[in-house]
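Take a look at these structures.
We did not get these values from a lab; they are worked out from the coordinates using the rules stated. Predicted model, so just to flag it, every value in this text is computed and none were measured. Cβ atoms are built from the backbone, for glycine too; each structure is taken alone.
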Structure 1
Amino acid sequence: MTSILILNGPNLNLLGARQPEIYGHTTLADIEAQCARKAEAMGIGMAFEQSNFEGALVDHIHAARGAHDGIVLNAGAYTHTSVALRDAISSVALPVVELHLSNVHSREEFRHRSYIAPVALGVICGFGAAGYALAMDALAGHLDAGG
C-alpha cells in the first residue's frame, strides 16, 4: 500500500490561533483529520507529524526512507532558511511536495526564496488548508505514474 508522510514545521501547531487573517481558523488537528479521511478515501497510508525543531524534521525525513513512498512538507519558515532540510530531502530520494497555506509570493520578500523547491517535485501555496488535499492528490498521482 502506498504511504505518505505529511510533515509540518515550526509554529504550525498554533494554527487556528496564529494570525488567522493569514492562516485561517482551521487547526492543525482539523487538518490532520481531513488528511486522514482523504488518505482513507484514496486507499493510501498516511503519517502526520509536526515539530518546531529543525533537527526533528530532518529525523522524520530520514525515517521516511523505507517507511513511506513520498512526503508532503509544510516546512514553515524553515523553507526559507534550511539547507539541512534540503540536504535531507536529497539524501532520502523520496518525492516531496512543498506546501504552504499562504501565498508566500504575495508576502514579504524573504519568503519568496525556497531552499526546498529545487529538490521538490512541486510547490503548492496559497490555498489554505485545502492545499493539503491538493498536495496529497499531486503526490499520489506522481506515485501512481511510476514516480
Structure 2
Amino acid sequence: MKSLIQRVTQAQVQVDDSTVGAINRGLLAFVGVERGDDSASVVRMAQRLLTYRVFSDTEGRMNRSLTDVGGDLLLVSQFTLAADTRKGTRPSFSSAADPEEAAVIFGELIACCRESGLRTETGRFGAEMVVSLINDGPVTFLLEC
C-alpha cells in the first residue's frame, strides 16, 4: 500500500460537480492498494497517516502529527500509485490490486482512520474525481507499507 500525502490548508473532492468530501487543515492522502495488501497493511498505513510528523511545532520543526494537531484527513483512492514506472514510457499496473479487492482494503482503511476520532472524509472509490487542494508548505511525502 502506498499513500502520497500532502499537508493542506483545505482540500475537496468532487464527483459529477458535487462535493463528496472536503477538509480544512490536515492531510490529503492519495492511496494506492497493491496486490498482497491485507488488514495488517491497513492498520500500519492508518497508524502512519495519523502519526507521521509533518506539522510544525513552536520552533518550526516538523514534530507534530495529524493526531497532535487535531487535523482533518481526506482519503482518495488512486490506483495509479501502484503503477510500475521503472521501464519504458507507459505504466504497468500489474502490481495494483484487483478493483474488488482494493475496494475492500480501502474501505478498511477508511474505517480504521475513522476509529481515531479525527474527521475523515473520502472521495468515491472507482469514480472519476476532481481533487482541489491548497498544499501547505508545500509538504508532500510518499508513505509505503
helix-only ellipticity at 222 nm (-39500 (n - 2.57) for each DSSP H run of 4 or more, over all residues; to 500) gets -7000 when computed on, of labels 1, 2, structure 2
One of 1, 2 was used to calculate Rg and Dmax of the Cα atoms in Å, for residues 68-115 alone, yielding 14.3, 42; that structure is 2
If you rank structures 1, 2 by distance in nm of label points 7 Å out along Cα→Cβ at positions 28 and 52, the highest one is 2
Computing Rg and Dmax of the Cα atoms in Å for each of 1, 2, the value 14.9, 46 comes from structure 2
Distance in nm of label points 7 Å out along Cα→Cβ at positions 4 and 84, calculated, reads 2.6; among 1, 2 the input was structure 1
Structures 1, 2 compared on relative contact order in percent (Cα under 8 Å, 6 or more apart): the greatest is 2
